[in-house]
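Since every read-out is calculated from the coordinates, none of them should be taken as a lab result. None of these values were measured; they are calculated from a predicted model. Cβ atoms are built from the backbone, for glycine too; each structure is taken alone.
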Structure P
Amino acid sequence: MSRILVVEDESAIAELIAINLRHAGHEITLAASAEQAQSEVDAQLPDLVVLDWMLPGQSGLALARQWRADTRTKELPIILLTARAAEQDKVSGLDAGADDYLTKPFSTNELMARIRAVLRRKVPEALDEAVEIAGLRLDPATRRVSHRERELKLGPTEFRLLHFLMKHPERVHSRSNLLDRVWGDHVFIEERTVDVHIKRLREALSPAGCSGMLETVRGAGYRLTGQASAAVG
């Protein structure tokens, strides 16, 4: 059973989601505003948040950004609900830190499948041994990434993405392959999502000067290389 916070100001939608989640065995808390949601999160950290974009007062998008900037909530899984269907809106939602994005109207079956997928991804990786390439070191046991003793800050999705790429270096991985191996249940997630997280991963590696290890191979995908000549694609 997982604790799920549903942040939705339309009571009919909130109740529909809550009924389905309770039926699946989850413990549900409802919030109708960003202020109420923050209060619930302050009281007890949920396992996942289903967050509506349009809320009275502060938007769900702004709240997601706020949580991602806070150490306590930076790894809180978030599924964003919105009536906005344009690609740029989806990119904005992912850039704000959402783990997934669902456009209204949606089927409850699809929402439940996305929730299952995000909760699965939250399960810690097996205690694999640390991997190191060209001074870049990732330790799954401590969930730390460092470069020559300098610790780097990565979000949970970027951590999984880097872990996979470091375990399979020098190979070119297509977006669909990365979705399959890093996200799972990729039938629900657009390939554009990969580009957003690759961009975030490069930004996270940049302070150590190793963002160039992550190469774009035009028309094919992405590759992590330890070669000194690596350059950002």
Structure Q
Amino acid sequence: MPLAPHEFWQTVYPAGTFNAAPANGFGELYPATLADGRQIALPIRILPGGDDKAVASLIVNQASFAVEDALTDAMTALACAHAPEVVIGVPTLGLPLANGVARRLGHSRMVALGTSRKFWYSEELSQPMSSITSPTHAKRLYLDPRMLPLLAGKRVVVVDDVISSGTSMLAVLRLLRTAGIEPVAAVFAMLQGDNWRAAIGEYDAAVVSRVHGAIKSPRLNRTADGRWQETVSTY
């Protein structure tokens, strides 16, 4: 049975519940797979500018706690490999994930970036930021200067919900580099397609191999019969 809109992101399904590679393409659902084989049902959303390209969507603050916990557990395992001393959370949907990862790592806190400028913030510690879901609503990303002593000389891992085009992550990297901080890794709930690889690679090729995701989803093209198939990656 098709899932109703409110039923996406609500259940962690056993491995093999959904066909992860249907011969005739996907309908309205893409089953993303965790490292242990369990699946999360994601809705397929048509991208702006036509009706022939789409992505599988993940909105963490609409997910069940069970799904959020499963993603956070997987992200913590990925972060552990880099022995992080500090977790940085990217607003807004990356913050609950960063909180969960930091707690699971045994940290006493995490450091949150922000998009709301407090009067003691400095414009020098900020970067413009947009995303695939909000391409025309650019925000400004800030690092609270009072957090710099917590980050200086530390092994830092950045946590966010989704990387797609890479533009949001580029803003984070540029902002942190301005502050003299080079993250040892960036961990996402989902890697959405591969377009981010070119954007991040152009900025710093060494960073690409330090980007990890709990789940992955492809970019999609509409088939002749109205279903969706994975876009062939060039990376």
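Looking at structures P, Q, which one was helix-only ellipticity at 222 nm (-39500 (n - 2.57) for each DSSP H run of 4 or more, over all residues; to 500) calculated from, given that it came out as -11500?
P
To which of P, Q does the computed value 5.7 (distance in nm of label points 7 Å out along Cα→Cβ at positions 15 and 223) belong?
Value 5.7 for distance in nm of label points 7 Å out along Cα→Cβ at positions 15 and 223 corresponds to P out of P, Q.
With semi-axes √(5λ) of the Cα gyration tensor in Å, for residues 55-150 alone derived from the coordinates and found to be 31, 17, 12, which of P, Q does the value describe?
P
Once relative contact order in percent (Cα under 8 Å, 6 or more apart) is calculated for all of P, Q, which comes out largest?
Q
Where is distance in nm of label points 7 Å out along Cα→Cβ at positions 31 and 143 largest, in which of P, Q?
Largest calculated value belongs to Q.
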